[in-house]
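Structures follow.
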Structure I
Amino acid sequence: MTDKTMTPEDVVARLHSGMTLGIGGWGSRRKPMALVRALLRSDITDLTVISYGGPDVGLLAAAGRIRKLVAAFATLDSIPLEPHFRAARQRGAFELMEIDEAMFMWGLHAAANRLPFLPVRAGLGSDVMRVNPGLRTITSPYEDGETLVAVPALRMDAALVHLNRADRLGNGQYLGPDPYFDDLFCEAADRAYLSCERLVDDFAAAAPQTLLVNRHTVTGVVEAPYGAHFTSCVPDYGRDEPFQKLYATTPWPEFAERFLRGDEKSYQSAVETWHEEQT
C-alpha cells in the first residue's frame, strides 16, 4: 500500500503542454477547482480538455490554455451558458467537439474499457452528426441491421476529479446526490488525480455505494478543503452563487488579477475578503 498524497503543485508538475486532460464534475458542481487553479499558475497550454463543462472550462478558455474542447455543454447551471467559454468560442480561440450527453458518457465507457468506440443511438437524426463530420456510423452485424453512431473512446492522458472524502491510498467517496461520472474519468485516463475536502483514515462506516473511486485508478490524492469552490460540493457546501455571479460578470483580466495571482491559500483569502466587503 502506497501513500499517494500530493500537493496541487505536485500534480501540475506531472502534467504537460499538449496533453489530453479530463476534468470531472458536472457544470458548476463538484469541479476540481483547486487543481484547475494550480494548473493556471503553470505555463501549461495547448490542452485538449474533456469535460461536462463548467467554470473549469471557462477559466482555462479565458486564460488561453485550450487547443480543443470535447464537451456536452459548458454551463454554470444557474447561469445557463458559461460566459468565458462563450467569449473564447466566439473569437475562435479553440476547436470544439460538442456531442450529446449520452454520447459523451459512452465515450467515457469506451475509454474505461479500452475499446476504440461504443455504438449508441444518441445523435442519429440530429445536427450532432452534421457539426461533427468526423463521427462515423456502424451497422449492427446481427439480424436487426440497425445503424448506430460509433462514439469514439474519450481516452485521456490524465484526469482531475474532486470528491468529498478520500484516503491516502487513493480511494474516494462522494456524499452528495450524484457521482457525476468521476469514476469513469479516472478509469478512462492513464493517470488520475483526486482532490478531496478531507482525508480520512478509513471508510468503516461508509455505505458501499458511496465509495466511488478505487485506488487502483488513482495516481495522486490532494487534500483541498473548499477545493471545489465556487462550484458546489454537497453536502459539505453549496455553490457560492454571489461569487459565481461576480466571476461571470467581471472582465477576465480584472478577475484574474484579484483572485488568481497567488496560491490556493491566497485565492481562499481573497474570496473571504470579497465576501466581507459585500456585508
Structure II
Amino acid sequence: MISATNQLLEELPLLEVRNLNKRYGKGCSSCETPDMLEGKDNRCPQCGSVWACIDVELDLYKGEILGIVGESGSGKSSLVKSLYFDDEITTGSATISTYQNGENNIFLESAQQKRYIRNHLMGMVYQNPWMGLKMNFSSGGNVAEKLIASGTYHVGKIRNRASELLEHVEIPLSRMDELPKNFSGGMQQRVQISKALANNPPILLLDEVTTGLDLSVQARVLDLIRKIQRELDVAMIVVSHDLGVIRMLADRTMVMRQGKVVEQGLTDQILEDPQHPYTQLLVHSLL
C-alpha cells in the first residue's frame, strides 16, 4: 500500500501552476483582464500597464528540468519571481504535491506559510547575485542565513552544512569566511546555488544564471547544475533567453512571448521541429 502511494506521488506533478496572470501597473477599464487587450501586445495602450504573464500553466515533475525560454520582456522571469513570492500575482493558482497534500493554493497562504515554502520547499538563484546574496556576509554566513531561517540554530551543524555545500559547488573552504563581493561572477553564482540548496528543497528556480558570464565560466556553472540535478534529484525550472543553455539542461521546454506560452514540449522536439513561428525564429537564430 505504501509503495503504491509513493508510486502515485512520483507520477503526480510536484508543482502545478494553473491560469497564472501577473499585471504590472494599476490597470484600467481597458485592461481589467488580459483578454481585453487589443491586438497582440501585452501592454495596455490606455494606461501603460503590462500583463507579464497571461494564463500560464505548467507542470513540474520530481527530478526533471523544465526550461523556459523567450526574449527579454516575455514574462519568463516574472513567472519564477511570482512562484518564489518576490512578486504578487494578479490571479491564478499553484500547488506543491509535498505541501498540504497538494490541496492548497500556495498564493493564498499566509505570509508565515509563504516563508516556510521559500525556506523549505524552494530555492532561488537570481541572474544578479547581489539579489540572492548578502555581500556583507561571508559565503558561509549566506548559507547560514538560509539555515537559520528554517529553524537550524546549532552553530556546529550550520558550519558543517555550509562547508559541505560550498565544497559541493567547488568553492574552496579556505574562502568560506570571505565576502562574496570579492569573488568572480561565476563564484558568486556558485555561492548562490549553495545557499539555495541549504535546506534540501525539492524545487530549484534558476533565473538567467549564466547571463553575463564568460563562456568558460558559463560551462562550469551549467556542468554544476547538471551534477546537482543528477545527484540530488532536484526538480528545476531554468529560465533563459539562450536556447543553447536550454538545449544543454532541459528535459522539457516552454516558449514564452509577450506573457503567453506559445509552445511547449520535449526539448529535442521543440528544437528540431518547432511549430510556432516565434519558436521557429528563435531556433533559426541559434543555427
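Just so you know, all these numbers are worked out from the coordinates, no wet-lab data involved. It should be emphasised that the depicted structure is a prediction, and the values quoted were computed from it without experimental measurement. Cβ atoms are built from the backbone, for glycine too; each structure is taken alone.
Before moving on, here are some points about what is shown:
- In this comparison of I, II, the computed figure -10500 for helix-only ellipticity at 222 nm (-39500 (n - 2.57) for each DSSP H run of 4 or more, over all residues; to 500) is attributed to II.
- Source structure (of I, II) for Rg and Dmax of the Cα atoms in Å, for residues 83-130 alone, computed value 11.4, 35: II
- Test item: FRET efficiency 1/(1 + (r/R0)^6) of positions 139 and 211 (r between Cβ atoms, R0 = 25 Å, to 0.05) calculated as 0.70, pick one of I, II: II
- Structure responsible for 30, 19, 14, with semi-axes √(5λ) of the Cα gyration tensor in Å, for residues 51-178 alone calculated and labels I, II on offer: II
- Computing Kirkwood radius over Cα pairs in Å across structures I, II gives 19.2 for structure I.
- Structure responsible for 21, with relative contact order in percent (Cα under 8 Å, 6 or more apart) calculated and labels I, II on offer: I
- Here mean count of other Cβ atoms within 10 Å over residues 19-26 was derived from just one of the structures I, II, and that gives 24.6; the source is I.
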